[in-house]
Structure 1
């Protein structure tokens, strides 16, 4: 297991670029989401909005498509259509590997637009097609609605990859935060139901445990943008009863992790979820899974998609791109880069 940066040391302060993003988000008039309803919280400024403000101040265009074409469509789901978005290089007609991407938001907030930057940057960096998938959100649709939608979306991609230029023999899954949890659940269910299993899973600060008194929860009880009150608010909105968080679909660290695909876990130092991400990496390694764990100092939850303004986000994206290319057979050079990183 590769380890970069810190693991469970004392939490530090945001570095200058991360602080700039957080300050811009706050300047947009953020009301603490855990003090309002889910419907109101969905209208609040996001870390992505803060990053866009920083880009504008640096003379960058937040609407730059980076040479990546997108197409919005819908996938049939158990509770109705699932919104989805394809990402791929423009005017590219060749068959490409596919990454099924699940965005974050605690199963309550955010959408495809809020999490546009990660699949866009990685589609460019990997030469893969990314399929970003939305999901039913709580409190309107409680657990396990989001997990069922994630599974339905994955099955659809496996069965229909060829229809949008994807290679059905080369599929990976990826997710951020609650999306990282869903990505891992897809891999577990694919194993259990004997259907095509992803060749790789990328879990970016995944929700993997229900211990809200872990070292990183205590260190980052008041952190921004994610903290202990915010996570407790998610739990209140998503579950009928907090005891449901003992379900192995939530408490991944207690799930059967044997036989899962090579896994990359990205963590942030200033994040309540840091400890459980590290524990999940340990549990995966103990189960015989090939794991790379990388924790980046001076950054917070949600940093990953900010590659154009936060240095460590660019480094994390490069790490993930290399792992994806290795897993999906996209060249010897990727293996050489990974070997020396």
Structure 2
């Protein structure tokens, strides 16, 4: 618990530093620091768990302390870049360590909805996953296979979302709405192009992708059959994920975080209520449950696109309220 508490504090510091570099477009610094932290973490944790390199064998506690020390190492790298002379001169970093009520209010007004959205959406997804796994071992295994591929493919889209959000925020703040159009178009080209490749792979190569995770013959046919069906659904909403992350990045970057929270959370929890009826209150089966989940992703994508195309987020009065402190 001590290690967890320390890592929570360290994570907040790291998030602040990484957000600074993402905001100014220096995502290369974020990549360097985070990758270096992971590279440092692997051998350190190995040594502390098994007692190598002269360190005592600490078991699972060693894994916890390895993560804490690696996070401290990562923060040290971020701090080195943060306090470098170019940053000190360009952003007057030494003079910025003061409490600013206006900026704090903007943090709460814009950031709280995004944080609450993530918390509630993750809670809804985890509850859905637990209910889906209650069908039985084959269903749980099939869901694990599909979501492993989903998460692996989703990480680059998270990076695209951050890039779009950062650039939209910068140009909205500068009052250059023409550039926001260019950022949105470029984001769609990258997001849809990447997602189309993923969708094709998930659809055409679904059999070998599923077989990678099949190690035992017991209930293998049931797992294989359901996983192959779910991979088709994954390929269907893969393109929507690329579109959705770009739209969400534009809306969040323009400060429309409260609407994004209400729209996304409402659809996620409506899906969860429907899933409770399907899984616990009826005999519709896991395939129907999965179709409902896929439809939820499609619905969120459509709702976000309608908001984006409606251009309410471009309203000058709304943007002025976003920038107000």
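No value in this document is a laboratory result; all are computed from the given coordinates. Everything quoted here is computed from the prediction, not taken from an experiment. Cβ atoms are built from the backbone, for glycine too; each structure is taken alone.
Summary of values
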item: Entry that produces 13.3 once Kirkwood radius over Cα pairs in Å, for residues 136-191 alone is calculated, selected from 1, 2; result: 2
item: With helix-only ellipticity at 222 nm (-39500 (n - 2.57) for each DSSP H run of 4 or more, over all residues; to 500) derived as -28500, matching label from 1, 2; result: 2
item: Identity of the structure behind 3.3 (criterion: distance in nm of label points 7 Å out along Cα→Cβ at positions 104 and 176, calculated), options 1, 2; result: 2
item: Structure (1, 2) behind the derived value 22.3, 66 of Rg and Dmax of the Cα atoms in Å; result: 2
item: FRET efficiency 1/(1 + (r/R0)^6) of positions 232 and 288 (r between Cβ atoms, R0 = 35 Å, to 0.05) - highest-scoring structure of 1, 2; result: 2
item: Value 0.40, calculated as FRET efficiency 1/(1 + (r/R0)^6) of positions 24 and 272 (r between Cβ atoms, R0 = 35 Å, to 0.05), assigned to which of 1, 2; result: 2
item: Test item: log10 I(q)/I(0) by the Debye sum over Cα atoms at q = 0.12, 0.21 Å⁻¹, for residues 160-295 alone calculated as -0.65, -1.16, pick one of 1, 2; result: 2
item: Source structure (of 1, 2) for distance in nm of label points 7 Å out along Cα→Cβ at positions 112 and 128, computed value 2.7; result: 2
